[in-house]
Structure P
Amino acid sequence: MLKFQNIKVGDYLMADNDGDVLKGEVTNLKHGENQVCLDIGVQEFWYEMNQLSPIALNDTELTDLKFSKQVNADGTVKYSKGAFRIMLAAENNFSIMEIWYRDERRYITHPIFVHELQNHYHEMTKVHLNDEVFS
């Protein structure tokens with residue numbers, strides 16, 4: 001379940017816009033009303049929490065976020081973007097991963113969503129992770 005307190009400006013979410021499910025970037029938050037403003041590429045719209053859903057982290061999403069992929073001889077998979085790294089124990093197994101940036105390492109033992117990866121990335125690098133899809 002998507003929690004309002006875990007959403008940050010710059011995060012990517014899916015929004016149900018009268019039956020059309022569209023990917024968008026969070027541009028603003030109304031904390032008192034738990035509303036999220038998303039830029040869906042054409043313009044910005046405000047959404048209630050029940051209209052939003054997270055995006056599963058997978059190979060396609062990491063590729064869209066401009067990560068480079070390396071499959072190692074031992075079956076592990078490393079994704080990298082600059083000095084930021086994600087290591088999977090096996091290809092397409094996003095349930096356990098290690099992420100690191102410089103000397104900070106984090107071990108994640110459950111599947112996460114794109115917005116959660118974006119938040120880890122921002123906390124570790126102090127830079128927003130964006131994919132430039134909407135530009």
Structure Q
Amino acid sequence: MAKSKNKKAMRKMGQAMMATMPLQMKVHVMAKMLLAGNDEDKHRKIMEDVKQKRRFTLPRDQIEWYPTIDHHKCQSCRVCLDFCPRGVFEEDDHDNITVSKPYECVMLCSGCEIQCPHDAISFPDRKDFYRYVYYV
């Protein structure tokens with residue numbers, strides 16, 4: 001189940017990146033992905049290469065893309081803490097999960113939202129943020 005959710009999160013992040021790419025780059029990346037087959041290490045490498053080409057139209061700390069937590073739904077299960085490699089989430093003194101570093105969130109990533117078993121994490125509408133991303 002966890003592996004399935006990780007794949008779903010990776011796929012969602014990949015789709016977000018693809019949505020903002022120029023067509024020629026999209027075709028190139030899709031061809032590489034097909035040639036990589038089911039090799040997840042190759043898929044990660046391809047996406048890492050794409051990330052190196054991604055730029056923002058504003059400084060990251062001026063783009064309000066980050067998760068919010070519905071504390072009525074949150075059960076403090078810590079799944080988001082374990083999932084997020086950027087340390088966006090933190091546990092406070094009362095064991096509540098908070099978004100402590102919102103601007104560390106990877107632009108257009110919403111993998112933690114899929115991981116949350118209580119549906120307590122949400123993001124703004126992704127389409128409103130495509131305009132902040134371009135590729136070199």
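Observations on the structure shown:
- Comparison of P, Q by mean count of other Cβ atoms within 10 Å over residues 24-31 - largest value held by: P
- Identity of the structure behind 16, 13, 8 (criterion: semi-axes √(5λ) of the Cα gyration tensor in Å, for residues 72-111 alone, calculated), options P, Q: P
- Of the structures P, Q, the one that 2.2 was derived from, the read-out being distance in nm of label points 7 Å out along Cα→Cβ at positions 40 and 56: P
- A value of 19 for relative contact order in percent (Cα under 8 Å, 6 or more apart), calculated from one of P, Q, originates in structure P.
- Mean count of other Cβ atoms within 10 Å over residues 48-55 - structure with the largest value, from P, Q: P
- Structure (P, Q) behind the derived value -12500 of helix-only ellipticity at 222 nm (-39500 (n - 2.57) for each DSSP H run of 4 or more, over all residues; to 500): Q
Read-outs: derived from the displayed coordinates by stated rules, not from any lab. All figures in this text were calculated on a predicted structure; none of them were measured in a lab. Cβ atoms are built from the backbone, for glycine too; each structure is taken alone.
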